[in-house]
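Any read-out appearing in this document is the output of simple, stated calculations on the displayed coordinates, not a laboratory observation. Because the structure is a prediction, the values reported are computed rather than measured. Cβ atoms are built from the backbone, for glycine too; each structure is taken alone.
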Structure I
Amino acid sequence: MKRKLRMGMIGGGKDAFIGAVHRIAANMDGLIELVCGALSSSPEKALESGKTLFLPEDRIYPSYEEMIRKESLLPADERMDFVSIVTPNHVHFAPAMMALEHGFHVVIDKPITFTLDEAKQLKKKTEETGLCLLLTHTYAGYPMVKHARQLVKTGELGNIRKVLVEYPQGWLSRLSEKDGNNPQAAWRTDPGRSGKSGCMGDIGTHAAHLAEYVSGLKITKLCADLNIVVQGRALDDDGNVLLKFDNGANGVLVASQIAAGEENALKIRVYGEKGGLEWSQQEPNTIILKWLDAPVQILRTGGHNLSGYATFNTRTPGGHPEGYLEAFGNLYRNFALVVSAKNEGTEAPAEAYDYPSVNEGIRGMAFIDNVVKSGSSNEKWTNFEV
């Protein structure tokens, strides 16, 4: 029988930014309901956060271990179906692995884990269990990003020659992690919680995923220059990476969190033999197509003759802006359709399976490892090892 999927959440409690985003996205299509949570590492804050979300007190848990264990003992028609993990990076792997071991599907923020080896362990566990894992690379949820991918895939641009991707932010232009007023800055610049890379681990992975997703290519070599620009910071806050792809194309990836005045200016340009495309996250409903022998074209979300993957992920008629929350919602919606189909022994629409998963998570962790290795090497090129 068709029903809503039941979601548990780990992290994302009071004062957390990304938890609220996940809950809005999950709720957008009426396919998912939040039924339980371990919303903070502080039991007091976890209880307070659960109450503000009107969760039953017996399903507000002080730890993720207790939540997963107790939920697994509930009757099948009551227990959660999947868990959404919205914690700092160092608390991704353990709850994800425990959830999979207890039969629960997983949604997890990027980067998928703290280390590449952990990501590979999660892949092995998903293969053993047959459970689904969604990695929330948000930008893959935008309709026009999906259309850009289809334009490349169907050969509209010809053989791809060059990929340029950039993600400048300015929010870490000061040493904000030291003033005690910015929890996001504090953990994202802490090697013990964020990992071996700061800027490249946080937003460089988004840029690398977008480059591979839209182009359909895989990075095979890179040459990285990582920088700590703000004095006193422990991890990179800026970087430039030269890329080589598996078809011989080359590219450039720029990520910076000290680009003063920038917000979330993610942009990708892909050039083939016949023409190129451009998409910007701050104008997400538009693709600009530039042709060698024809006028420039502007394509808009909701317009005519877009790919089925774009229209499947479009929510409103043309002219009504769709943005970050809708893209996030598309990932959750597609994941929910796949999980529900699995539960019912049916198949979801082909377009629903187009969401980032554990394989993209492994590529992201490998990108971090290889960028850090290259950045500390005197060699020009570092082979991309997975």
Structure II
Amino acid sequence: MASGSRHGQDDGMAAMNELAFYTLAGAPESPRELIDEIAHGEEIGLGSAFISERWNIKEAATLCGAAGAVSTRLGLATGVTNHSTRHPLITASHATTMHRLTGGRYTLGLGRGVRAMFDAVGLAPITTAQLEDAAGLLRRLFRGETIVGHDGPAGSYRLLHLDSAFDEAIPLGLSAFGPRSLALAGRAFDTVVLHTFFTDETLQRCVATVREAAEQAGRDPDAVRVWSCLATVGDHLPEDVRLRKLVGRLATYLQAYGDLMVETNRWDPAVLERFRVDELVSSFRGALDAKATTGQLEHVAELLPDEWLAPAATGSPEQCARTVLEQLDLGADGVILHGASPSELAPVVEAYRDLRPSGRFDDLVSNPGAPREHLRAHA
């Protein structure tokens, strides 16, 4: 089955398959908000929608099914789920169901998860070896293989089998942060989603790591699609909303895995330590972007250097659009306009369309994990 439409102009504006958004960004009141977001995303010409998983009202399989049912051309991807929270047959069945439901527009995206959350519920941390083993199992199941007596990092299974008639080209994605995960993406996955608030230098370094690992594994390095995840917080949004989406979001990442953020971006760890020992931050219960007041976020903003908040699309819609294009010029294959709904992104998307280089992205298909058309044709 095809890996997603290139043009997909059956409704709305012509699709720009290098652009994506996260549906249900933040903490939605109801998962039904996804239905309008998917429709609006298609209408304004976004190429794909990523679906994050939270253990509340954002269970990934349910949301994927809803998005697949109400969309006609958007590429869809989990961004991300975890291989260890479901049996591999359930995960593989989900992916093949989505693949058939969407006519090949779906990518199964996996990730490590947040260590503190896994510890809290008694799940073992996910390792690089487990992810690579799980990817191999899933691909074999997609090809219709019967797997007997598997004993590897992803688990021990007496029998794994879906359907011997299957020969499904379902892309696998990986959310990657550190060099080992990035290298894994290059050698064993079809697409990689980078993290928000990566500096330009970090983005270029990550892209190079993925490409080099793919080449060393004997793969075409250009066939692995690299998605930049860019916080998009334009001046057309109210000031308190911008504060939450920019300062609140970065602060929440620093709460959860600040050491990794600082190490990856090569920032000053002393700044992180001052952030952590601040009385408000150290005593705060919950995620700052979800629970903090405007006044509290204004205080947190004073703890964060401008350079830490700079890797984001801010300013006028045209300024945001230019920042998006810069991410593509730095080596990303696509940009996820992170943290905003299609209605919030509409002015930026309109401005970007006016700046978009003619013909540059014409061979990108809608499936966010599938390679460019000319690369698929020669695979």
- Task: State the single structure among I, II that was used to calculate distance in nm of label points 7 Å out along Cα→Cβ at positions 163 and 347, giving 4.7.
- Result: II
- Item | Winner on Kirkwood radius over Cα pairs in Å, for residues 315-370 alone once structures I, II are ranked, highest first | I
- Item | Structure responsible for 20.2, with mean count of other Cβ atoms within 10 Å over residues 67-74 calculated and labels I, II on offer | II
- If helix-only ellipticity at 222 nm (-39500 (n - 2.57) for each DSSP H run of 4 or more, over all residues; to 500) comes out at -10000 when worked out from the coordinates, which of I, II was used? I
